[in-house]
1. Matching task: -0.20, -0.45, -0.53 is the computed value of log10 I(q)/I(0) by the Debye sum over Cα atoms at q = 0.08, 0.12, 0.13 Å⁻¹. Pick the structure from P, Q.
2. A value of 3, 14, 23, 26, 21, 10, 3, 0 was derived for P(r) over Cα pairs in 5 Å bins from 0, in percent, for residues 8-79 alone; which structure in P, Q was it taken from?
3. Given structures P, Q, which gives the highest value for distance in nm of label points 7 Å out along Cα→Cβ at positions 72 and 96?
4. Work out which structure the value 3.6 belongs to, where distance in nm of label points 7 Å out along Cα→Cβ at positions 16 and 56 was derived from one of P, Q.
5. Comparing relative contact order in percent (Cα under 8 Å, 6 or more apart) across P, Q, which is largest?
6. Comparing structures P, Q by distance in nm of label points 7 Å out along Cα→Cβ at positions 48 and 104, which one has the largest value?
Structure P
Amino acid sequence: MARFLVIGFGNPLRSDDAVGWVVARRLSTELPGDAARVIAAHQLLPEMAEEVSRAERVVFVDATETGSAGDISEKLVEASSTRTDTHELSPAAILTLAQELYGKCPPAHLLTIAGETFETGEQLSASVTESIPRVIERIKALLREQA
């Protein structure tokens, strides 16, 4: 099992909402197979908590409607002290499930990329597309720190 886990999530049919998914797909082709476990998902799922609990560090990648299109933000994420609702899971909720169910909650980062449009479509906006290499480089830097 890889010590470093990347979960990129978003809807590939909702324009810029797909950026987390796209980052994960691209990253999975750029990293050596044993460097990290990379998951591209439409949404966070409760069963991801087990894999999160086995990682030493987790990076979540998602789109946000907040900020100027293409802006990247990063924050540390911690497990929440409140009970999780499995209808819409956040990175904090996944970490909480990992702690509650498996007794381990690794350090986690959330990288968000501000989207321009979230309408139905399969194309990312130019500003979001231009931000992808910077997001991938940041994830690679976190991976180097982990080594």
Structure Q
Amino acid sequence: MATLAEDLLWEIRAFVYRYFAETTRPPSVEDTATRLTLATEEVVSAYEELHHRHAFFLRSGTHDILMASPFSGVETPFHVRANGKTYFANCAWDSLGIPAALHADAEINAACSQSGHPIQLSVKAEQLSKSDVLIHFLLPFREWYNDLVFT
């Protein structure tokens, strides 16, 4: 693989995040290549390198973006309504990260993974509304990247 310029890698990464923010879904390789006037092969190489660096994660065996934390490229139980759009978060932590990333008020709807009870949270003016909800992480942070999809 040819070495890609750092500036290009981070331009592609920034584009991926802007695209998620605008559309609620990840861009395809073709979307990125078209928008940034790049060769498809360049974008494929960049996606692979950014995946390797944990800047975002690809679906196994593809070049489809699975997650660019806090955004999920697939439907999840963590729904975040912000700016008139519904985003999917990868986990409880990321459901709070979406309003932070967007600098927007948000309504979060999820379900407790243990009991199945609905969870509703509000973020207004960058503050989480009072809630008695607790978020439990199965693994310590230092182990998250061992299997981020599981975590």
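1. Numbers: P: -0.20, -0.45, -0.53; Q: -0.25, -0.54, -0.63.
Derived from the structure labelled P.
2. Values: P: 3, 14, 23, 26, 21, 10, 3, 0; Q: 3, 17, 33, 27, 14, 4, 1, 0.
It must be structure P, since only it matches.
3. Sorting by distance in nm of label points 7 Å out along Cα→Cβ at positions 72 and 96 in descending order puts P first.
4. On the way: P: 3.6; Q: 0.5.
So the calculation was done on P.
5. Details: P: 31; Q: 13.
Largest one: structure P.
6. On the way: P: 1.9; Q: 3.4.
Looking at the calculated values, the largest one is Q.
Values in this text are rule-based calculations from the coordinates and carry no lab data. All values derive from a computational prediction rather than experimental measurement. Cβ atoms are built from the backbone, for glycine too; each structure is taken alone.
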